[in-house]
Structure P
Amino acid sequence: MLGSDLFLKLNMGYEVVGLDKEEIDIVSASECEEAIKEIKPDIVINAAAYTNVDGCETAKDECFAVNAEAIKNIAGACRDKNIRIVHFSTDYVFDGTAKQPYKEDHQCNPINTYGASKMAGERYLRSLSENYILIRTAWLYGVNGKNFVQTILEKVKTTKKLTVVDDQTGSPTYTKDLATAVDLLITQNAKGIFHITNRGNCSWYQFAVKILQEAGIHDIDVTPIRSDKLQRPAKRPAYSVLSMQKFIQTTGKTMQPWQLALQDYLKNNKL
């Protein structure tokens, strides 16, 4: 989902080589080294992740292999040649107890396995590379992948009633906008950790209501519920809004509000 938008955006200014999971196993250190040796990239962008948050609770080994060990492999393969790495992490490295948006230097304290695996990946990257852009983002949706917007619009084809959690607050982020932000950071020769999401925040319930409104669907009964009613395997942070001050200061640009991003997505992706 993110990889395809990065490919489209960056292809305009760079020669981009895309490797899918059928072509490279990033959990294999030797395959990472081989790919770096063969392609000789200036920049390596890792958009791969094990993102099934509930699934991570039972598939811990696979989750840590993809989200942490693979980053060690990529960073290790790039280290000697000081190749720049762009890597993506998550708002779920935080525990959700903050009352205002999380800044880049806020202490990580994940409350689920997915968040813990992503934090471990961050640590590998920071210890093995000095030439990286580490982007924490949140609530991704895009044209080329399963996502919350698509799920809501699919569900209302077969039901007139939805229940959606209303006690988790975050920032929905359109992968096309994120890809543009990545391009900006690369152009600026930026380094370090950056928080990037679309502007503003909402709960999943508010997001669902807005999706239906923008899609012109008005005959659905949407009921807000508490997270504990769902009894999902993984706990979620109650508040995971990310501060984008650093991104704005570095690039001189800001992200568009999530509501406008949603409109763009729905225009580009007729479901």
Structure Q
Amino acid sequence: MSRNIAITLAYDGTNFVGWQIQPNGVSVQSVVEAAIEQLTQVKTSVLSAGRTDSGVHAIGQVANFRTESTIPLDRLPRALQNFLPDDIVVRNAFEVPFEFHATHSAKKKRYRYVIFNQSTSTPFLRDYAYRHKSPLDVDAMHDAAQALIGMHDFRCFESHYPNTATSIRTISEISVSRHSTWPFATGLENTPISPTSTLADGEFVWFDVVADGFLYNMVRAIVGTLIHVGRGRWTRDDIARIVQQQDRAHAGETAPAHGLYLVKVDYGDEI
């Protein structure tokens, strides 16, 4: 009897060309599909919640696949892990309704971007946080980010527009906060969104955003734009103006991929 299995994955995106299978390198999707084939002896296609780009990491990527395998759910993550490299981890598995689709069934996605705001670099964070050496006014960044709450046409933050049928998305939560600890030290996707900065001298800046969907490079473009606010170059009014102008050329740079994490995907009551 065929089953529809959803798995939650965490992965270090450093050595991958992104989630989706590409001709120019190894993708997370190709490695996961190969592992499932080794485990079940059947070639299987895997769908994901989000097609993370090259260098982008995930804490709570969700993927699903259909299988005739009878391996119990409680054994499946460990069994599948035997065929995966150390930089991809299966966190859990669920049996979901046959119509469940990891991409189309998603209600909301949560991303976190991590900035290491320190004048001196460290080799241990070079693949996991974007070092910005100039001081950033995090409170100003947080205030300006609130101009993005709600439903907007976000084409000003979309690389190579148009990529989808519409650039309209709804952001339900957004926050910029400063911390002295590594952002995933205390509980992976359960770390809360902080409404304001917590420590004036913390070296980590967390940018958190929750939306019903994201455009190509949207989160990274927002971060690059808010950095201008943090440097005192732009204000909240400038952010609102950029959204109204609907022109990518008027927004800030696209922040590097290695600071970005897909943290959690919300499916309502389906998972």
Structure R
Amino acid sequence: MSEQRVRIGFVGFGEVGSLLASVMQQNGADVAAWDLVTDKVKVTLLPPEELAARCDWIFSTVTTEAALDVARSFAPRLRQGQVYVDFNSTSPATKLTIAEVIATTPAGFAEAVILGAVGAEGARARILTGGARGRDTAELLCRYGLNAHFFSEQTGQASRFKMLRSVFSKGAEALLLEMLAAAHRAGFAEELFRDLSDFMTANPFERVAANWIRTHPLACHRRYHELRQVNETLRELGLTPVMSLATEAFFDRTRVLAADQPPARDSWQQAVAWLEERLGRT
């Protein structure tokens, strides 16, 4: 007798939901979905009450601002034996609130966060899970073709990891766009993009990043004045610096912090610990 397929219901069927559903369906899962925009749903489409009644796992893959409202709307429909998994990019506090909503129901709860870009990595994108049913969720996702790893039984920790990681990923996106918009106006966006791409390809990120961090407290004075020239250049092009002004302010703050206590310079870890400790005094 063949094993019954796991029934998974997706609430929200945008880029994330459709990718996860496609991979899991190809690997044998029984998938259904509900979305406000019905013409983009390429699997069995069910209204919320039928989705909740039919499925063993409910995956919330909506927009960040809708995550809590969706959990509240589904809570009365959840039953014993189900697991509600919130995949949305929210703060740890919001994730805990969602977990509290689900805790009023007979269902279990897990959080899941996608660390990579599903549009670029597809099923290879790394997923972290957490919460009381986080381990079960990671096992389920792996069984159906996804790259999931259990992170913590403490709800909110996986989300905190994702949020802090986004400081870099979202910041890098904005920095690149600020740089390339200026380069486009200057007439050499292609050349600058290629130069930066070649540099990052030829030099391992780990080595480049460690060098930036390790030398930051010691070189912040010089780099601060260089940033002032960068921002002058952007203004000469008729552009208002946003990210680069924030970077200037960041280097300026380190100059003040380093004025009376030079940091250790042996490793990037020492530089980070020094900065974190000094920031605690401000």
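Readers should treat all values here as calculations from the given coordinates under stated rules, not as data from a laboratory. This is a predicted model, so every value here is computed, not measured. Cβ atoms are built from the backbone, for glycine too; each structure is taken alone.
Of structures P, Q, R, which gives 2.2 when distance in nm of label points 7 Å out along Cα→Cβ at positions 110 and 238 is computed from the coordinates? Here the read-out was taken from P. Computing helix-only ellipticity at 222 nm (-39500 (n - 2.57) for each DSSP H run of 4 or more, over all residues; to 500) across structures P, Q, R gives -5500 for structure Q.
Could you tell me which structure in P, Q, R was used to calculate semi-axes √(5λ) of the Cα gyration tensor in Å as 43, 22, 17? Among P, Q, R, the structure yielding 43, 22, 17 for semi-axes √(5λ) of the Cα gyration tensor in Å is R.
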